[in-house]
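Novice: Structures incoming, each one as structure tokens.
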Structure I
Amino acid sequence: MGNFGFLSPGLPGSVPDPFGLPGDDTGDEIELWARTTSAAPGSAETLAALGLPAGSPVTSAEHPEKGTFAWLSDDQLPLAEWWPRLIRAWPTSGWWPMIVPVENEMLDLVRSGGLDGPCEVPDDYAAVTHFLVADLVPEDGTVPAEEQWKVADAPLATGTNPGKVLTTQYPVNEHLMLVPVARIADALAQIGWTGASAVDLDGGELSCALRSWEERFGAVVGEMGPESLMIDVAAPPADVAQQKLMLRELNAWCPDLFAEGSQEEWLEVVENSPWMVWWD
């Protein structure tokens, strides 16, 4: 993405929705029946139409040649007002919102240029997952019986997503990053999120996973930390057999998450929303 026009037209207050899109806001959740945008991501015109308060361009200190690849609000914004509005606007704005909390050091990382910027997204999620599962087997080939499920040769979990994505309502004030993407799942690739570098995964590879989870379960990232993601899930796996398969997938991508405990103890991670994942 190129450099955008960063505008600072006023404060949120009671801001009209310039796109006039219907919202399915039910209690603590926002449903969105779209996973791709009709807009050209990165358009200065659609960014301006959102009526945003003051913000700054996001760049990478290590890769300045990638230019500006996102927008960050200068101040904390009332998410009760801005979050549902920006979520509903995304199908025609092309700017996907992500929460950047102050307390977990993510804000400092973004402002200091600690993101890598745009990177490629692999095409074959199943192949990458197979490689990650195989990589979990120790050199001597021995895997304790209680951990065999982590490295078992198994199919991907079957999804039940009817075509929507789901995000949580956040009644707090936080900084927001707007990411220009044609597909929600590609946001981590667009910003070059570095939180899984401990297991040699970059933002593009994580977007590969999110594309698959989005298609099957309506999963999207809402909040991110330096090494953690909050993933809202519209349609988690429906039965125990599929939950176990999904648990195996998650373990391949986030092995630190399941370093302790049994498969049965961790099933509640995938049978509910959100999925909170992290890497040490």
Structure II
Amino acid sequence: MKPVPFTYCRPDNLADVLALLGDYGDQAAVLAGGLSLGPLMNMRMARPEVVIDINRLDGLDRIERDGDNLRTGALVRQADALASAKCKEMVPLLVAALEYVGHYQTRSRGTLGGSVAHADPSAEVPLCLTALGGEVELTSKRQVRRVRAGDFFLGPLTTDRTEDEIITALLWPIRRAAIAFEEVSERRGDFAIVAAAAWAEYSADGIHYGLGLGGIDDRPIGTSGSAEDPTSLAEWVCRDLTEGLEALDDKRASAAYRRHLAAHLGQKVLQQVLQEVAP
């Protein structure tokens, strides 16, 4: 099957992109790496009237510090983030997760912004952004706004982005923390059946931690907090996060299996980082 006819545009600047989005609204689709949009168009699950290629835009492929965050432009390739010294130093959880994303060839094309925009519940990049409490920067002709990852993902392939906005950057909190990431999938490089991401750091007022789970709900879920005593913390945090969830149920895994796996992986990674930072 092939896409329905569409108009292809390749603007040289962000202003022209925003003008096109303002004119065409939900009839426009933004093309970055094309790994998600291409298949959706081929299967005619997406039928945009206009495809806006943003790969000529200057500055959206930068990785730079922004206060207490690491800012990654929407066009940063997954392979470039995986190899980035800044990402390894400031957001090691993202680097650990990118090892599981697709394969070498797809990581060379896929972008961080595209993964977040696609909002697959099992995807690793949205999961890490949620676990770390990061933000998505959205730009339109009206405004530039930042949305916390926990509020940005609304459901499968559904986000808080309005039809005239484009993702311009992701903001990753810089944490000098122990990190752990694990996932279970049918094959290496496949979307996760369940994935778990955790971080923890020790300070004078106790241990601060975060945990994210992907593949169990219709969006990545996460929690964070602090505790003076980490004893049994991982167990009750995972139970509190997964209790009552109507887990996804499909041909890859039953809801019961996903709940069991999420509790197991979540407890495992959180316990690992808590032990690393325990005084």
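Here, each number is a calculation from the coordinates, and none is a lab measurement. This is a predicted model, so every value here is computed, not measured. Cβ atoms are built from the backbone, for glycine too; each structure is taken alone.
Novice: To which of I, II does the computed value 19, 38, 39, 4 (P(r) over Cα pairs in 10 Å bins from 0, in percent, for residues 159-198 alone) belong?
Specialist: On the way: I: 19, 38, 39, 4; II: 20, 26, 39, 15.
Source structure: I.
Novice: To test your reading of the models, identify which of I, II gives 16 for relative contact order in percent (Cα under 8 Å, 6 or more apart) when calculated.
Specialist: Values: I: 22; II: 16.
That value comes from structure II.
Novice: If we compute mean projected area of the Cα convex hull in nm², for residues 215-254 alone for structures I, II, which one ends up with the highest value?
Specialist: Sorting by mean projected area of the Cα convex hull in nm², for residues 215-254 alone in descending order puts II first.
Novice: Something else about it: Hey, Rg and Dmax of the Cα atoms in Å, for residues 175-246 alone derived from one of I, II reads 13.5, 42; which structure? Before the final figure, lay out each step's value.
Specialist: On the way: I: 12.7, 39; II: 13.5, 42.
It traces back to II.
Novice: Here distance in nm of label points 7 Å out along Cα→Cβ at positions 95 and 263 has been calculated and equals 4.6, so which of I, II was it run on?
Specialist: The value was obtained from structure I.
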